[in-house]
Structure 1
């Protein structure tokens, strides 16, 4: 099976997020604001994580909705950095 051409692939953005109980809060905040359809459009995928931080990848077109859902959530979910590559995310 052939791989997709680069122009057909989804463009991802990587977010460095800090907060408490992130696995549950990320999913709940996205589902409450953008719903199931928006959640599937954003396609949040955890890449790496620690005790109170996580790096997730989201679809580029849904980045504004993802950030808005984190800002409106009752528990504090803070987006520290957004980058197009993992290497760029780790620089600072």
Structure 2
């Protein structure tokens, strides 16, 4: 039997950044966010993904159900709202 040819993986057309700002407040990967238009559901922020070829951007999240990350969902950036942390005073990012 002949040996298999080695295959190199193609570079991905997507880039993901695990940081985002909403109304001047930072959101990092793992933070809890809400989405406008999704009633009573919270999401765990994963990152902002960009397609290099088309320039399209979206936010990747996991839906939180009974305290655990379940369904993977993606939304437009303008629909994301932050959920303030209890007991912490968030500081605005100066730009």
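FYI, it's all coordinate maths here, none of it is from the lab. All figures in this text were calculated on a predicted structure; none of them were measured in a lab. Cβ atoms are built from the backbone, for glycine too; each structure is taken alone.
Name the one structure among 1, 2 that mean count of other Cβ atoms within 10 Å over residues 11-18 of 18.2 was derived from. The read-out was computed on structure 1. Determine which structure produced the value 41 for relative contact order in percent (Cα under 8 Å, 6 or more apart), calculated from the coordinates; the candidates are 1, 2. Label of the source structure: 1. Looking across 1, 2, the calculation of distance in nm of label points 7 Å out along Cα→Cβ at positions 3 and 19 that yields 3.3 traces back to 1.
Assign the value 13.4, 45, calculated as Rg and Dmax of the Cα atoms in Å, to the correct structure from 1, 2. Label of the originating structure: 1. Kindly point out which one of 1, 2 the value 2.5 was derived from, the read-out being distance in nm of label points 7 Å out along Cα→Cβ at positions 59 and 83. Answer by label: 1.
Looking across 1, 2, the calculation of helix-only ellipticity at 222 nm (-39500 (n - 2.57) for each DSSP H run of 4 or more, over all residues; to 500) that yields 0 traces back to 2.
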